[in-house]
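*Asks:* Below: a set of structures, written as structure tokens.
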Structure I
Amino acid sequence: MKSSSEVPVDADDQPRVTVERDGHVLLIGLNRVAKRNAADLRMLRELSLAYGLLDRDPELRAGLLFAHGEHFTAGLDLGDVSSAITEEGLDVVPEGGIDPWQVHGQVLRKPMVMAVQGTCLTLGVELALASDIVISAKTTRFGQMEVRRGILPFGGATIRFPAQVGWGNAMRWMLTGETFDAPEALRIGLVQEIVINTQVYNRAFDLAHRIADQAPLAVQATLANARLAVREGREAAEKALQPELVRLMTSEDAAIGLQSFQARGEASFVGR
């Protein structure tokens, strides 16, 4: 993958996170291959800037998060990150960025598809939990291992893991720190599909583009209402449905969708 200058990097070094546009999809790649993509502060900050770019650019409709090399991530580079933890905690979001775990500050408003392979530990599991669709290679191994290092998961696993996979399933893996395989990740709902290793990126790429081909305002409204239901409950989400329908029906995309329905053809949405 080619890198992009849209995420600033040191002039004498390669980016920790590559960023590339492919039509309406932003391709975001973890890029510290020699360290099995272990996340240091610089990687986390570059990743947050990539999420910020995806959120604010109206031409971008979906993101694809993947990793260069054989492994998604070996987890946090604790030697680098621990020194930055202050009395207020750990701040990895520079101006213009969005917390990639989405537990603090602004929430990403656009869908994120994730492709995962090799080793996916700690922050990688939490990135999966914060993504909307996760595609896994057959041989991926997952682990929420913070208790083995004397800390707790602080990127959202304590909140999202029980909600998404059930209390017992989440506690089984968070409290033991043991690793688990891709079939177990599929069984509990952490991932949505398992494919052969060589196809994991391509499958996630195709899904991201399939999402980006739909009406972007409608996709974002669908995502927002589903999140509202999870966060505030069914009543809040139900209350928001009709106002959102009225708002979307006045959009150009709704007119385009109606025309394509009547003509039995494919729509080309404009995001307005």
Structure II
Amino acid sequence: MTDKGDNSSRIKAAAALRPAPPKRFYKSVTIAAMNPPPPRGEGRDSSQGGRGSPAAFRILLDGKPARTPAKAELVVPTQALAEAIAAEWEAQRVHIDAATMPLTRLVNTAIDGVAARRADICADIAAFASSDLVCYRADGPATLVEQQCRQWDPVLAWARDTLGARFAVASGLMPVAQPEDAIAAVAAALEDLDHFHLTALHVMTTLTGSALLALAHARSALTAEAAWTAAHVDEDFQIGQWGEDVEAARRRARRWAEMQAASRLLSLLALNS
């Protein structure tokens, strides 16, 4: 049997080994417009992720460009997003706590990782679509089947009518091969997205297990709350039957915060000022 004192000692020892968070090293946070955007950026039309030559905005710390972990300049395509990121930096006090800077972390990921791996990220989202959550239905009980139909059928109808993607639905756990043209339609919907939009979409896809829910939210067919609820039909049914596990609830709350951050990133990308 493990002694509580031993556990406490281990926790304290682990905390002592963690590197101290960096101290705030700057006094002022500002933004500055730049046009044309830097060569590294793949950003296109900031509101649609399409073509064009958008403005770009630097975040400045004491007048010097803020940088990502890979030392690229922290540059974003809309003033609204730049202001929101600047607010995260300004809110830091003695130390810089990355956990309180979700937009900064997402943009760092977009610039340092996704920009150079667009094809891989698009392929991963399309792979989710090939085994999408909303295509797999329970055999029973009837209440769960009804809830799945109510939440997921409108998403499949949206994919059919908006993307031209007709997905097959299966009951049980046996995999179903989706039509190639359905997956191609999802891939086509990603083609014109820049690395910022793709980052948000990829985060939401992995959190929900559904490329279709993520795309429906990105296209304003679902709110973030509705997409999140639809992604948790099965889990919520089980909670209704057996109650909620405290640790599972904490994990879900953390993941919901990530979903909200990705959704906010999309909103700020759509704002030009």
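Any read-out appearing in this document is the output of simple, stated calculations on the displayed coordinates, not a laboratory observation. Predicted model, so just to flag it, every value in this text is computed and none were measured. Cβ atoms are built from the backbone, for glycine too; each structure is taken alone.
*Asks:* Determine which structure produced the value 15 for relative contact order in percent (Cα under 8 Å, 6 or more apart), calculated from the coordinates; the candidates are I, II. Don't skip to the answer; put the middle values down first.
*Replies:* Details: I: 15; II: 21.
Computed on structure I.
*Asks:* With semi-axes √(5λ) of the Cα gyration tensor in Å, for residues 64-191 alone coming out at 22, 18, 15, pick the structure among I, II it was computed from.
*Replies:* Details: I: 22, 18, 15; II: 39, 19, 13.
Attributed to the structure labelled I.
*Asks:* Using helix-only ellipticity at 222 nm (-39500 (n - 2.57) for each DSSP H run of 4 or more, over all residues; to 500) as the calculated read-out, with -12000 as its value, let me know the right label among I, II. Don't jump to the answer; show the numbers that get you there.
*Replies:* On the way: I: -12000; II: -16000.
The correct label is I.
*Asks:* When distance in nm of label points 7 Å out along Cα→Cβ at positions 80 and 120 is computed for each of I, II, which one produces 2.2?
*Replies:* Numbers: I: 2.2; II: 3.1.
That value comes from structure I.
*Asks:* If you don't mind, another one. Out of I, II, choose the structure whose coordinates give FRET efficiency 1/(1 + (r/R0)^6) of positions 128 and 264 (r between Cβ atoms, R0 = 41 Å, to 0.05) equal to 0.60 when calculated.
*Replies:* On the way: I: 0.60; II: 1.00.
Structure I accounts for this read-out.
*Asks:* The value 0.97 for Rg/Rh (Cα atoms, Kirkwood Rh) was derived from one model only; which of I, II is it? Mind dumping the intermediate values first?
*Replies:* Values: I: 0.97; II: 1.03.
The structure behind it is I.
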